[in-house]
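Next up: some structures, all given as structure tokens.
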Structure 1
Amino acid sequence: MADTSAIIAPVSVANTPTIVTSGGTAIAANPARAGWQIQNTGTNPLFVLFGSGASASVFHAVLKGSSVAEDGSGSSISQMNGVVYTGVITVGGTSPRFVVTELTK
């Protein structure tokens, strides 16, 4: 059995990933969230906002697009340990295409 004594907040639930092809809410608010990640799988920049209303002029982070859709080279942003934002996360951009991972307690 693996030693888990150094794990601060073990989690065993992850969302079912799917490629999302529209802007708006990427991750709904979730007080049980233990970690999250968004990866841009499209070819255009993806604008990420901690809150509602992400756009090309209102964002906290911009994720570089892939060279070719779903080639794995698109940028990502995540919080998988330490302080984890549990509010709504929205995205915007031209023809957004991304995948989300959310871990919950």
Structure 2
Amino acid sequence: MICYKAVDNDLLSLGLKRCTPIQYHIGEWVYPREEPQEGQYTAGGLWVGKHNGFIRWLNKYLTDKYERPMLVYSCEIGEVLWESVNRIKTDKVRLLELVC
């Protein structure tokens, strides 16, 4: 499944909800620090966007509230641990190519 991962200019996760940022590398699988559990508010897991609309909203939110730039990469994901209309929590992510 192809999704979208937003990162900063150094390929670090955005650290939203006070999470410690995780370093990403293009083409390499990245795993969460904690053992991931199923469910939205449970431990572990990595978050990705499902579509461009959510990524555009996230970009506006970061720009308006924090004045932070972000890069968006297409990505592959592992097992889906939780899913909403806009996002997916997964057990691993691999960045593929820069989208914007």
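Structural remarks
- Here percent of Cα pairs over 18 Å apart was derived from just one of the structures 1, 2, and that gives 41; the source is 2.
- Among 1, 2, which structure scores highest (criterion: distance in nm of label points 7 Å out along Cα→Cβ at positions 31 and 63): 2
- Answer label among 1, 2 for the case where mean projected area of the Cα convex hull in nm², for residues 23-78 alone, calculated from the coordinates, equals 4.8: 2
- With respect to relative contact order in percent (Cα under 8 Å, 6 or more apart), the largest value across structures 1, 2 is given by 1.
- With helix-only ellipticity at 222 nm (-39500 (n - 2.57) for each DSSP H run of 4 or more, over all residues; to 500) derived as -3000, matching label from 1, 2: 2
Every read-out reported here was derived from the displayed coordinates using simple, explicitly stated rules and does not represent laboratory data. These figures come from a predicted structure and were not determined experimentally. Cβ atoms are built from the backbone, for glycine too; each structure is taken alone.
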